[in-house]
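As structure tokens, here come the structures.
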Structure I
Amino acid sequence: MSRRLATGAAGEATARAFLEGRGLTVLATRFRALRGEIDLVAREGSTVVFVEVKTRRTATFGPPEAAVRAAKQRQIARVAEAFLSASGLRGAPCRFDVVAVDLTAHPARVTWIRDAFPAEGLPLM
């Protein structure tokens, strides 16, 4: 496994444990559709939560959450739409979160950004 993939896997595992520790139920990991992938899909009450995990081992490229720009948001929304259709959850309330995992800190620092970007204006709606 490449260092990049190992970093991503470590971040996703950290994010999953973090979210589950706060009461979310993970429905899917690395859900893939024709147009891309969503790192984690979880449920918090009746809300379906689509989670983009960004992990950094160095501060060279800035904070992890800064990497979730408009194009990435649109891609996540398209894949979220595919997930909702495939799982029979179309019409369920949903939101988009980002979990930033900073591996430069010991222990790793996790930042959970709820409602990181709005669904309005994205392909999902």
Structure II
Amino acid sequence: MFRAAAEAETVHAHNHLKVLKGINGTEENLKQAIAGEVEEFKEMYPAFIEVAKEENNKEALWTFDVANQVEEIHADLYQKALDSLGENVEVSYYVCNFCGNTVEKDAPDLCPICGAPKSEFTKID
């Protein structure tokens, strides 16, 4: 049920984007993605982290902290994609199943964010 609902929510999001004219060309989409990721790691997650610290909620602090680190990585990856736009570069990406860390080309032996082993990375095709 949760997977079905998640898929339905994705359909909703795509429909909303179409109505809002939020689907643009690749260059504009990359620029918007970079801006969104930067806002998340510079403003949104730091605020969440502060609240988690104030509440002494270590579990929330961990999840917000790793998400914050990964959002900065995403911004960098989007920037690399923008910088190489038109060069027809193929890149493989791997995502850590524990913290969401996203890396290019090959998964590391250990995740630099959470320490998960290479076997816990999923290749995204």
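FYI, it's all coordinate maths here, none of it is from the lab. Owing to the predicted nature of the structure, the values given are computational and were not obtained by experimental measurement. Cβ atoms are built from the backbone, for glycine too; each structure is taken alone.
In table form, for the structure just shown:
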read-out: Which entry (I, II) yields the derived value 2.9 for distance in nm of label points 7 Å out along Cα→Cβ at positions 3 and 91; value: II
read-out: Structures I, II, by distance in nm of label points 7 Å out along Cα→Cβ at positions 51 and 99: label with the highest value; value: II
read-out: Among I, II, structure where Cα Rg over 2.2 N^0.38 Å as derived comes to 1.01; value: I
read-out: Structure with the greatest value (metric relative contact order in percent (Cα under 8 Å, 6 or more apart), set I, II); value: I
read-out: Test item: helix-only ellipticity at 222 nm (-39500 (n - 2.57) for each DSSP H run of 4 or more, over all residues; to 500) calculated as -18000, pick one of I, II; value: II
read-out: Given 9.8 for mean count of other Cβ atoms within 10 Å over residues 19-26, calculated: source structure among I, II; value: II
read-out: At a computed 3.3 (distance in nm of label points 7 Å out along Cα→Cβ at positions 27 and 67), which of I, II; value: II
